[in-house]
Structure 1
Amino acid sequence: MTALLLDGSSLTLDAVAAVARQGRKTELSAKGRQQVADCHALLQKMIADGTPIYGVTTGFGALDGRPVPKESNRAQQHNLLKSHAAGIGAPMADDETRAMMLIRANVLATGLTGVSPAALDALLAMLNGGLVPHVPRRGSVGACGDLAPLAHMVLPMIGFGRAKLPGKDWQAGAVAFAALGIAQPAVDGRDGIALINGTEQTTGIGVLAAYDARRLVRLAEAVSAMSLEVLGGVSDAFDERVALAKPHPGQIATSEALRHYTAGSKAVLPPRPSRLRDGLSLRCIPQVLGATRDAVEHTERTLAIEINATNDNPIFGLADGFVTSNSGNFHGQRAGEVLDMLATSVSSLAIISERRAARLVDEKNSGGLPAFLIHSQARQGENSGFMIAQYTAASLVAELRMRSVPATIQSVPTCANTEDHVPMSPLAAERAAFAVDTAATIVAIEALLAAQAYDLRGLTPAPALRPLYEAIRTHVPAMVEDREMGNDIIAVRAALTEVILPA
């Protein structure tokens with residue numbers, strides 16, 4: 001795998017996932033390195049000329065009226081990282097932390113932040129060396145950057161904090177950094193503030209959630225088609241003419257996907273005298289999953305802008321020597337709002353999936369399937385079948401609803417009221433990641449039930465659905481007599497990750 005070249009303007013969500021999860025190496029492009037060197041030189045000239053610069057010649061936050069002499073600059077930058085590393089709770093997942101590191105490096109590569117080449121090289125060395133800093137999940141409000149998590153992220157660079165290397169447990173940050181075999185950077189000028197003053201906890205978690213949501217929608221379409229087939233759904237709900245009559249892009253795409261999956265089906269048929277309409281959890285799949293498709297695409301577009309933007313303050317301009325200490329580009333509102341939207345839309349995907357699961361186990365609404373999908377060779381009553389699998393789905397839906405309040409309206413002023421509006425965008429990212437992960441389990445439950453229904457009906461899946469059914473059956477055989485249900489749910493969720501889905 002070739003190294004990813006960072007230039008501050010062309011990072012993609014797919015590239016973030018490759019670095020965060022597959023260990024793809026990363027380096028500055030020639031353009032990025034020149035941008036960083038030129039801006040750092042401009043900063044050094046401004047410092048030498050005595051230009052007032054927030055966080056360099058002044059204190060931070062509400063202390064911006066306190067002057068800081070040149071000889072205290074390095075201590076100031078180090079103290080910033082130590083004092084701002086105030087996060088608490090369990091650490092971020094390794095892939096989320098690596099995504100955060102990569103995205104911050106890309107922001108610094110824009111050449112508008114004044115970071116030193118040495119500090120940026122050290123961050124990239126940490127990433128490429130597999131060093132994962134210990135970054136507590138909780139403590140950022142998403143304004144003036146995700147300060148606490150980003151400060152924890154770079155503590156090893158100055159000999160503090162904790163970190164781990166591949167195959168090893170957490171250890172002192174200084175020890176882990178020394179294992180990289182590079183010198184510690186000075187971290188002076190405005191390196192400290194440049195390393196932490198952005199939205200990268202929000203986007204690190206959020207980009208991976210959006211990346212996973214893209215596949216989740218495609219998977220939910222395939223699994224919903226399985227339910228349509230085993231429940232004998234009516235096909236005109238996703239007729240192209242119906243979709244074009246309400247031409248949201250997602251609805252059109254989901255309708256097309258359903259036509260693909262049910263082509264050649266012996267059970268998904270046009271309207272017939274005995275069945276003109278389906279329940280809404282079947283009839284409105286294009287409207288609900290299509291809306292989630294649109295939400296995912298909008299989120300991806302927004303995050304692509306965010307991870308290639310200068311999330312910082314101050315900001316410098318090479319062309320004209322511009323500097324502002326009054327930028328609000330560190331504010332996470334835009335990213336937080338789309339992640340709140342993504343969480344809400346993915347929750348709807350999960351809710352309608354649970355309703356189809358409930359229909360599959362209900363003998364009054366399943367079109368002749370046995371109660372709770374109990375096998376004909378097993379005694380009902382003695383066996384409970386898939387009764388409690390639906391309980392699990394219902395519990396997960398309830399938890400999604402508990403977390404349904406948007407994070408980005410939860411502003412609580414900070415920093416002696418100088419930061420009197422904050423977006424709480426990391427909480428929106430956490431909410432989105434939770435929604436995607438939870439919805440994936442609910443969809444897996446629906447798939448488990450649909451596979452059992454195929455067997456009970458003696459129905460061969462439509463051609464495009466056979467790989468999905470076979471992947472499930474490779475891991476989980478049909479249930480004749482009751483067995484531990486939780487193991488089956490976990491196994492089916494794993495099986496679904498192996499299925500190749502249309503784009």
Structure 2
Amino acid sequence: MASSARPSKKLRILLMPFFVTSHINPFTELAFHLAAARPDVVEVTIAVTPANESIVRSTLARCGASHGAAAVEVATYAFPAVDGLPSGVENHSAAKGPETWRIISVAGRKEALMRPGQESLIREIAPDAIISDMHFFWNADVAADLGVPCLVFHVMGTFAMQALVYLENDGVSEAVTDGVVTLPHFPAPDIRVPFTELPEMLKSKQSEKSMASMLRRCFGLAVNTFFDLEHGYCELYKANGYVKRDYFVGPLSLPSPPQAATANNSQCIDWLDKQPGNSVVYLCFGTFVPISDAQLREVALGLEASGTPFLWVVRSDSWAPPEGWTERVGDRGLVITAWAPQTAILAHPAVGAFITHCGWNSVLETVVAGVPVLTWPILFEQFISERFVTQVLGIGERLWPEGAGVRSTRYHEHELVPAEAVARAIATFMEPGSGRDAARKRVKELSVKAHAAMADGGSSYSDLRRLIHDLIEARSASAGTTP
């Protein structure tokens with residue numbers, strides 16, 4: 001297809017996130033920061049399927065990208081037709097019931113299904129550089145064919161990603177002892193993860209393309225993290241020869257949007273305003289974490305028994321609280337079933353702890369806010385990120401103690417966490433003089449470093465501008481001109 005891109009002296013960057021909200025949001029934030037860093041030099045476009053466009057535009061609005069210099073274009077390409085998947089369901093977070101497994105099948109066959117539409121759009125836009133999700137590994141080949149750089153952007157931290165790369169390269173079976181894997185080649189302390197808690201692609205050996213191979217083929221790697229948070233692991237990428245260049249550009253949720261506190265769901269903030277400082281437990285398990293109605297019931301009863309004020313985001317169309325629960329809890333708790341302004345909630349002085357699934361976006365947001373955590377991982381690399389949060393950073397504790405029951409990335413293997421365990425963990429963690437005090441001290445120190453990283457002259461601020469500079473130089477070298 002002939003290029004329809006308009007002539008421009010600006011560096012044209014195209015970003016392509018995976019079709020999950022937890023990937024789309026940080027990609028959109030990266031697009032905003034790239035555009036805002038050098039609006040005179042950079043043109044940024046983010047490409048998604050039509051049903052995901054509203055997610056991009058909502059995130060851009062929260063970033064303030066509609067105000068002049070930080071404008072970001074949105075391009076769309078068609079989502080493939082899949083038998084049994086209704087029209088408009090183009091995101092893991094939007095799938096329900098049987099639709100979940102059908103959209104997962106798209107992920108499993110993503111090159112055959114997604115590449116034609118993406119490649120057509122790339123050739124039409126003819127960008128000067130592509131920033132691609134790891135899932136879309138073929139974009140490295142498309143970029144090479146066009147003679148432009150392709151970067152990988154990781155929406156998870158370097159700790160978890162290095163663990164996945166090492167285990168993929170070494171083989172999981174070689175690292176297992178008595179059902180437990182010790183993460184290979186990591187600096188102290190030793191990190192041990194039960195086999196049941198590893199991502200499914202490693203357990204089933206279904207990794208279709210080597211992660212390390214894609215990284216080596218690309219121009220470089222950008223990560224939504226900051227050097228002071230993961231410095232011991234950031235250095236491993238280049239030290240092991242996985243990447244030619246690395247850029248640590250997060251946390252991309254900063255600078256915090258000025259309108260966040262008055263965002264669409266002000267009910268949360270109004271309720272928090274009435275609570276004492278550091279008294280509230282906030283619970284949210286992300287945009288794509290399936291939790292059974294039976295487990296939600298145990299959580300509800302545990303929150304009730306804990307006696308602690310709570311704000312709970314529940315994403316379930318079928319669940320209803322136990323009979324009489326709402327009346328018994330009264331004003332001590334608030335349940336939100338729609339989108340909630342998480343960054344504004346975590347920044348509120350009433351919030352004293354965050355029960356999190358350890359999705360990387362949530363980890364970064366709690367670090368930025370300086371809020372300690374109780375961890376409850378459920379899927380993917382979350383169990384590995386939990387070790388980083390609890391054992392390396394020391395900014396929280398496990399909600400369900402080690403040895404209390406089986407946890408697994410496979411739904412049917414994961415035991416029900418009983419209400420008694422939920423209540424006990426919350427009540428103990430919130431007590432004065434508990435482990436929360438030490439965790440809060442450490443996370444407050446990291447919060448200062450997170451803000452410093454994104455401030456003028458900080459490590460992430462500088463890496464973002466170095467990324468732009470390197471892409472401009474690469475374009476000039478390809479054209480045989482001087483930047």
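FYI, it's all coordinate maths here, none of it is from the lab. Quantities reported herein were computed from a predicted structural model and do not represent experimental measurements.
Tell me which of 1, 2 gives 1, 5, 9, 11, 12, 11, 10, 9, 8, 7, 7, 5, 3, 2, 1, 0, 0 when you compute P(r) over Cα pairs in 5 Å bins from 0, in percent, for residues 113-408 alone. Intermediate results must be reported in sequence, preceding the final value.
Numbers: 1: 1, 5, 9, 11, 12, 11, 10, 9, 8, 7, 7, 5, 3, 2, 1, 0, 0; 2: 1, 5, 11, 14, 15, 15, 13, 11, 8, 5, 2, 1, 0.
Checking each candidate, the match is 1.
Of structures 1, 2, which gives 143 when volume of the Cα convex hull per residue in Å³ is computed from the coordinates?
Value 143 for volume of the Cα convex hull per residue in Å³ corresponds to 2 out of 1, 2.
If helix-only ellipticity at 222 nm (-39500 (n - 2.57) for each DSSP H run of 4 or more, over all residues; to 500) comes out at -13000 when worked out from the coordinates, which of 1, 2 was used?
Working: 1: -17500; 2: -13000.
Attributed to the structure labelled 2.
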